[in-house]
Structure P
Amino acid sequence: MIGRTFKLGTVGLALIAAFTPIAPDAVERWFSTGFYPVLQRQVTPLSNLLPFAVLDVLAVTGCAAVVTVVIRAMKRLRQTRRRLSVLRVLGDLAAAAALVYLGFLVLWGFNYRRVPMAERLVVEAGAPTSQAVAELGVEAATQLNELYDEAHRVGWDETPWEDEAFRGAFASAQRALSDASPSAPGRLKRTLFSPYFRWTGVDGMINPFGLEVLANSDLLPFERPFVAAHEWSHLAGYADEAEANFVGWLTCMRAGVPARYSGWLFLYWQVNGEVDEAGHARLTNALSAGPRRDVKAAVERLRRGQLPWLRTAGWRVYDQYLKANRVEEGVRNYGAVVTLILRTRFEPGWTPVRRAASPAPGS
């Protein structure tokens with residue numbers, strides 16, 4: 001009876017957590033800038049000590065457990081001919097899934113419900129004009145042309161999380177956006193999911209159960225800084241993809257020439273996906289030979305390993321995942337970073353202007 005009560009209670013609690021509205025202000029105050037930063041600064045440094053991905057261990061263990069439970073249930077069914085045993089197994093799996101979901105929320109997932117960045121910063125209303133978007137792309141191309149020689153001369157660190165200057169840039173970007181203590185950067189780890197990353201065109205992800213960063217092992221050197229900064233932004237509690245892109249880009253803008261080159265390359269790539277054919281041609285013509293070779297190399301990397309049908313299916317699943325976590329735009333949310341950059345009010349040094357905090361009730 002205790003077991004059945006526990007299972008029903010776990011599933012019920014998961015359903016309540018999934019569908020009960022929670023005030024974003026409360027999530028922001030108690031979780032995203034309260035409990036979560038403390039947790040992350042404890043867990044990520046421990047994960048960084050491990051040369052393997054915690055997610056790999058969890059995935060293999062979880063799959064083995066599910067297969068074992070199902071096989072035992074099928075054997076029991078053949079022996080007893082009682083379908084109740086199958087229903088019991090289904091209940092066990094539902095309770096286990098509910099526990100995993102609750103763990104996801106407590107360890108990281110509630111960050112999806114925090115106050116949107118557009119409400120924390122001074123951001124002009126409305127979408128940017130197509131001309132403004134195109135001009136941002138030209139600016140990105142201009143920056144790439146100017147930074148190319150120096151960036152390639154200095155080169156890119158294979159272990160961004162050990163680069164003190166880059167870590168400092170990440171901390172600076174966080175302090176510009178929040179009063180919460182800066183989060184700890186994560187080691188870029190190889191994973192058993194690397195083939196999937198290659199086949200679907202995924203550059204990286206975080207493991208919410210180990211607060212670690214998993215990166216595509218095929219990343220080119222000049223792609224690595226921005227991917228690291230983007231995933232670190234997720235570790236810092238910016239679950240929204242556009243916000244993670246924004247924080248990642250701000251990090252690169254505060255770092256050395258190689259990282260700035262990586263950040264502008266990301267933005268050039270992002271704007272290219274937002275303009276029409278004429279705008280695309282304009283941006284391509286704005287690039288000098290060196291950056292154009294880098295863009296071509298990145299395109300070839302993606303095409304070389306992709307399985308188009310799996311890429312389409314994988315991103316469709318991720319689109320549904322984002323929408324299930326209250327990101328209404330789904331994967332289209334990635335491109336919203338262009339709007340954030342163009343509509344946010346900045347002080348010198350790409351420092352965003354924050355909104356004044358609302359007075360506490362009764363003050």
Structure Q
Amino acid sequence: MTLSSSPVRIGVIGLGQWGPNHVRNFGLVEGCKITRIGDSDEARLALARKQFPGIETTRDPRMITDSNDIDAVVVATPVQSHYPLVRQALEAGKDVLCEKPLALNSAESEALCALARKKQRMLMVGHVFLYNPGTLHLKEAIDRGEFGRIYYMDAVRTNLGPVRSDVGVVYDLASHDISIFNFLLGTRPLSVSAVGGAFLQQGIEDIGFLTLAYPGGTICHVHTSWLNPRKVRQLTVVGDLKMAVWDDMNNLEPVRYYDKGVVADRYSSFGEFHMILRDGAITIPKLKLFEPLLRQDQEFVDCVRSRRAPGASGEFGSEIVRVLEAAGESLREDGRAVQIRRA
């Protein structure tokens with residue numbers, strides 16, 4: 001089959017929270033078609049047959065990973081199954097889009113990246129916030145130098161549930177904000193310290209606080225929780241020239257820029273100085289909103305057809321796993337700062 005002239009035939013494994021959204025979105029993307037969808041739960045398959053009539057279903061993942069009538073595979077299953085399913089698909093010569101995080105540990109994620117390179121296949125990770133209009137707007141402003149030097153970023157991602165039993169809140173939620181930090185700053189953290197609490201399930205944290213040290217002295221902080229009365233999705237960016245707050249729950253005015261800052265005013269020959277607060281205008285840009293998952297899935301198809309690397313590549317996703325792995329080590333050691341290993 002020539003991908004330049006034929007639709008990319010896609011199989012989706014996992015019909016829990018995200019899988020059906022992928023099926024729906026790929027149905028809107030030109031140049032592809034959903035060939036087969038799969039899940040181990042027959043009840044989910046029965047519901048999928050009602051939602052997506054005409055699409056073949058299966059309980060056997062190899063009917064998707066190994067099938068000759070499928071070109072690309074979407075893995076939207078719990079994280080423990082990511083490594084074996086992605087490996088099966090890559091070994092069978094499929095391009096793969098895997099939900100975040102790519103794997104449970106860095107050894108698995110790096111092995112998947114190496115296999116993708118060996119097989120010359122596309123490996124993309126579902127870090128969907130790289131395709132969010134708020135993230136993209138902030139990235140453009142940072143790259144233009146509007147913020148000046150970035151002092152710090154502070155992210156809050158809380159809600160009352162949903163509580164998971166396969167991974168803790170750091171793997172579940174902080175992975176989003178780490179990906180946003182790395183994307184906005186164009187670099188990766190040097191170290192991370194993390195503290196948290198496991199109140200609902202032994203050994204699985206349901207609150208987590210992470211502090212990440214980036215090159216140039218930038219500090220990023222994440223507050224994650226499944227035990228909070230309010231659903232909050234907010235990021236504050238503070239630079240020496242400008243500040244911003246992005247509220248992803250606000251569809252009308254998601255981003256606000258603040259022309260505020262602090263400057264040192266030297267006023268005597270003895271070198272004495274005091275701090276002057278600069279309090280300027282608040283700017284609310286008009287963002288063109290779109291569905292990030294649809295934009296992400298569109299890029300996956302475009303990358304499969306053009307053979308270019310996606311922004312949320314396997315290597316990008318593997319960097320996030322290394323940070324999560326170091327954060328887990330810090331959690332177990334009561335917040336000790338842990339250096340993040342390089343690939």
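Below are the figures for this structure:
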{"item": "Mean count of other Cβ atoms within 10 Å over residues 35-42 - structure with the largest value, from P, Q", "result": "Q"}
{"item": "Entry that produces 1.9 once distance in nm of label points 7 Å out along Cα→Cβ at positions 19 and 171 is calculated, selected from P, Q", "result": "Q"}
{"item": "Which of P, Q yields -20500 [helix-only ellipticity at 222 nm (-39500 (n - 2.57) for each DSSP H run of 4 or more, over all residues; to 500), calculated]", "result": "P"}
{"item": "Structures P, Q, by relative contact order in percent (Cα under 8 Å, 6 or more apart): label with the highest value", "result": "P"}
{"item": "Comparison of P, Q by mean count of other Cβ atoms within 10 Å over residues 123-130 - largest value held by", "result": "Q"}
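Each value in this text was obtained by applying a stated rule to the coordinates, not by laboratory testing. Being a predicted model, the structure only gives us computed values, none of them experimental. Cβ atoms are built from the backbone, for glycine too; each structure is taken alone.
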